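Enquirer: What follows is a set of structures for review.
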Structure 1
Amino acid sequence: MGRLLRDEFLDQGGTDAKSAMALAVGLTGYAPAADALRPRLQDGQQNDMLVGYVAIALALLDCAPAADELLTLMQQCKRRPFVLQQCAVALGRLGDVRVVPALLGMLEASDSTAVLAGVATALAAVRDRRSIDPLIGALQDPERTFLAKAFAAVALGGIGDKSPLPWNVAIASGMNYMATVDTLTNGSTGVLDIL
């Protein structure tokens, strides 16, 4: 099954179908498929969904050799929150200890709302306890901006959340995506768009 899905991944033209095939291959655990997936990380201009799901698929395939590429991509995609988060989650699943220091460095070095939001979401998704003390330190640092402190608090909330799923899953479950309203989701300010 893994081989067939890998071949289907290679034959697909559309990014949505390719993204789905990448995840399907990852879920099969067919490790030889990693060689077909890894080149998709090289092209940084790819569709964010495709690159993010390829990163997750590589982690599901336990492709440890892709860790360096994932780390580099994560650091290059500071303003692409979906790719940033998926690379961080993939590195966390692979057990790469470099992911938390890299994310904390991005949190410290940026004042951009987009970067801070992406990093906070990624830290919350990785849920590594080593990030707790530095995040508390960021909250107590008088030199940090209010915005940086707010996103450090968001990351801490995500790390400490007792639920394994994000808070908005209950709202999104069973939702008719073809009949949404802006207050629910519009890509930026809807309830489901909130961190």
Structure 2
Amino acid sequence: MKKIFVHGLGQEPSSWDKTISYMKNTENIVCPNLAEMLPEDDNSYESLYGGFAEYCNNFNENLDICGLSLGGVLAINYALEFPQKVNSLVLIAPQYKMPEKLLKFQNMIFKFLPGSKFSGTGLKKKQFIELCSSMMKLDFSDDAEKISCPVLIICGEKDGANKKASIGLSEKIKNPELFIIKNSGHEVNIDAPKQLAELLDKFLK
């Protein structure tokens, strides 16, 4: 079974390195680069999702998909469109209905930051802003209950912006597992890689 680990916005595939280093079963793990899925002339979520779906559909086997933040949004979207391809989902700090006010506030801040602040994220300042803008109306509230595969939802205890959404999503999906990691913020794969690895090993065995 192929295991796809999808990083969040502002991260790169290497953001999973510490977590994977603690895992017992690292066979068949792949970490795609989301920045490479965006064409040069289109920085929209729809374009990114199209590239992600194409990437996943290139595998002939079923998939275990683990996504953090933006990666979790893509994972939810894919599981709803291609349920027959998804064996299980791990959703870390997921949003199923985009917090429009928060995204607008973030974009306002991004506009005043120098482009150098975005180096090391895989995306340029313009791509960040346009991608966030295109996600504001995303809403999987009515469809989340259609997800039928096993689901593990994880969120950092200190991730105030996403903990409420994680709990809310756990109430919409049928029989999910929910785990809140203490002393961790939004980037659980960076803040608590060992504990995350233990949860993944147990769930993906």
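Please treat every number below as a calculation from the coordinates, not as lab data. Everything quoted here is computed from the prediction, not taken from an experiment. Cβ atoms are built from the backbone, for glycine too; each structure is taken alone.
Enquirer: Given a value of -12000 for helix-only ellipticity at 222 nm (-39500 (n - 2.57) for each DSSP H run of 4 or more, over all residues; to 500), calculated from one of 1, 2, which structure does it belong to?
Expert: So the calculation was done on 2.
Enquirer: Still on this structure: One of 1, 2 was used to compute log10 I(q)/I(0) by the Debye sum over Cα atoms at q = 0.13 Å⁻¹, and the result was -0.67. Which label is that?
Expert: Traced to structure 2.
Enquirer: If you don't mind, there's one more thing I want to ask. With mean count of other Cβ atoms within 10 Å over residues 53-60 as the yardstick, tell me which of 1, 2 scores highest. Kindly include the intermediate steps, with their values, before the conclusion.
Expert: Numbers: 1: 26.6; 2: 13.5.
If we compare mean count of other Cβ atoms within 10 Å over residues 53-60 over 1, 2, the biggest value is for 1.
Enquirer: Okay, next question. Please state which of the structures 1, 2 yields 4.2 when mean projected area of the Cα convex hull in nm², for residues 109-148 alone is computed from it.
Expert: Only one of 1, 2 returns 4.2 for mean projected area of the Cα convex hull in nm², for residues 109-148 alone, namely 2.
Enquirer: For structures 1, 2, calculate relative contact order in percent (Cα under 8 Å, 6 or more apart) and state which one comes out highest.
Expert: Comparing 1, 2, the top value of relative contact order in percent (Cα under 8 Å, 6 or more apart) belongs to 2.
Enquirer: Supply the structure label, taken from 1, 2, corresponding to FRET efficiency 1/(1 + (r/R0)^6) of positions 13 and 101 (r between Cβ atoms, R0 = 35 Å, to 0.05) with the calculated value 0.70.
Expert: Working through the options, I get structure 2.
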